[in-house]
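Asks: Okay, got some structures for you below.
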Structure 1
């Protein structure tokens with residue numbers, strides 16, 4: 001089944017648009033978008049933030065204004081959203097701005113430097129079509145098409161039509177009694193709490209989180225749950241060892257080489273080592289761009305236990321097709337689903353793998 005033909009390439013469009021281009025947001029996403037615009041020779045006419053975050057500051061040499069100040073001065077303009085959110089009031093404000101101006105949410109990779117634009121889509125069309133053919137229901141295929149089209153066009157409204165719920169995602173997963181859940185990238189315990197509620201057969205958890213502050217919050221937020229939890233502070237990869245990471249990165253703690261006063265050395269584990277003596281019934285992979293390495297380091301576990309899998313697919317541009325291709329090459333019997341839970345960007349988007 002062929003992937004749908006995507007719509008216009010946002011980056012190409014921005015090189016020809018005659019309206020002023022402005023940024024909404026000033027975080028890491030704004031840096032990446034501004035860098036990409038500079039590569040394309042596109043100038044930015046201003047930057048604004050929500051009223052509570054304007055303050056008296058600048059971003060990359062530009063004064064941070066409010067939309068209410070910037071719009072009257074520039075008139076018709078193209079607004080580029082530079083952050084992700086699932087907060088209702090922020091989404092409503094974006095919709096309000098979109099009723100006045102052209103609004104896009106450019107897709108930039110959380111990790112890596114490769115952008116999923118039209119040229120990238122065309123170059124990887126064969127892999128994209130193979131990945132889509134693996135999907136087991138119409139919602140998965142529609143979600144897959146919409147995400148590809150969004151990545152190229154920046155049209156964030158494409159994602160709204162395929163949003164689903166936590167409960168619907170959990171309904172795809174069948175577990176045995178006294179199931180063991182492996183949470184790779186447990187953050188502050190939010191997904192331990194979520195899947196304990198949605199999947200009551202989970203009675204044992206191994207929660208893995210590399211960041212020191214998040215690890216503490218993970219323990220605080222889940223220690224009262226009436227289940228057995230083993231906490232592991234480590235970074236999951238394809239081999240055992242040590243990793244030097246940025247101690248201030250928080251949720252973005254990732255396998256990388258860091259030096260200086262912010263560097264911290266932490267343990268790095270392969271999944272096969274972590275689970276050498278433990279059965280896995282459900283594994284969630286949300287490991288900040290290390291998903292493929294984590295999967296390769298757990299190859300023996302997938303072959304041994306055939307656990308259900310929930311795998312985030314938004315950190316790198318290739319994740320949307322490389323992850324299903326990789327996992328199906330290890331366990332061809334897996335059924336593959338794709339779900340997108342409400343979010344402005346295709347975060348909260350995951351592949352679900354289950355055995356027939």
Structure 2
């Protein structure tokens with residue numbers, strides 16, 4: 001039962017990295033889009049694509065925290081008390097990011113839109129970095145058992161923590177660029193297809209380069225994790241991740257089959273997360289607790305698995321329907337550059353679009 005609960009956390013984490021990661025990546029491209037007029041088309045597509053699904057993706061974070069807290073309470077307390085700095089930063093970032101995204105569309109002036117947009121996009125980089133650094137602290141064995149027993153700064157602000165934090169930001173940008181290629185086709189914006197195709201290729205190359213360079217970092221800073229990643233099934237999954245990433249780049253560059261590219265890009269990330277999980281097994285907190293040692297009692301685990309199964313049965317059809325409607329274009333809004341309603345009214349604009357406020 002302990003391994004089933006740990007597997008549930010892993011499934012939730014994988015879904016969060018892929019789905020919420022793509023949302024955070026949209027914020028990265030919002031941040032780097034340029035000035036109001038130049039970046040307006042990019043930001044408009046990001047806003048249009050994220051609007052139907054951005055809140056739903058945090059379901060996976062709630063699942064992770066609930067199962068972690070209930071099924072592995074000692075490990076949960078150790079992680080939360082030692083890593084309160086990056087976890088608090090991530091929580092604050094999620095709150096401000098959500099508020100800024102919701103209110104930006106209602107901004108009364110371009111100045112307000114800029115402030116809210118800056119808050120949204122900067123939080124979209126802060127959150128995945130902080131969460132990635134948290135994973136790096138755990139994976140490198142820097143979280144001991146006990147209440148605030150580890151170094152609250154050094155546990156995550158180290159080569160492995162920074163590496164996985166930066167890699168998390170890059171993964172989100174890579175996924176978002178691939179996903180937004182397909183959304184740009186659906187929005188009938190060929191110039192944005194070209195723009196995000198370039199971004200997908202660039203982000204894919206950077207992400208792959210970071211992953212390879214990361215092996216050098218891990219060899220010197222987290223040798224047990226390096227050894228695990230370079231042997232057995234973890235190595236197979238790492239190679240599969242690289243192959244899926246190369247296939248994604250080939251599809252994006254040579255074809256317009258962006259729906260297939262979405263699947264291969266997601267597969268690359270899933271295999272990468274799986275490689276880390278296999279490399280760390282059977283440790284839950286490396287150097288401190290195995291999965292069995294960290295687990296709660298059998299009665300608690302049994303109740304947890306039953307309640308989780310019920311939640312999955314209730315939520316899965318709703319999430320499946322939501323994403324099906326999104327991918328079919330049923331929930332698409334009319335596309336417009338995000339700065340358009342702040343532009344002066346052009347002659348002949350009878351619909352009132354672009355009126356300065």
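Since every read-out is calculated from the coordinates, none of them should be taken as a lab result. Keep in mind that what you see is a predicted model, and the values were worked out from it rather than measured. Cβ atoms are built from the backbone, for glycine too; each structure is taken alone.
Asks: Computing mean count of other Cβ atoms within 10 Å over residues 71-78 for each of 1, 2, which one ends up highest?
Replies: The maximum falls on structure 2.
Asks: To which of 1, 2 does the computed value 4.9 (distance in nm of label points 7 Å out along Cα→Cβ at positions 95 and 263) belong?
Replies: The structure behind it is 1.
Asks: If helix-only ellipticity at 222 nm (-39500 (n - 2.57) for each DSSP H run of 4 or more, over all residues; to 500) computes to -9500, which of 1, 2 did it come from?
Replies: 1
Asks: Please compute mean count of other Cβ atoms within 10 Å over residues 231-238 for structures 1, 2 and give me the label with the greatest value.
Replies: When mean count of other Cβ atoms within 10 Å over residues 231-238 is calculated for 1, 2, structure 1 comes out on top.
Asks: While we're on this one: If relative contact order in percent (Cα under 8 Å, 6 or more apart) comes out at 24 when worked out from the coordinates, which of 1, 2 was used?
Replies: 2
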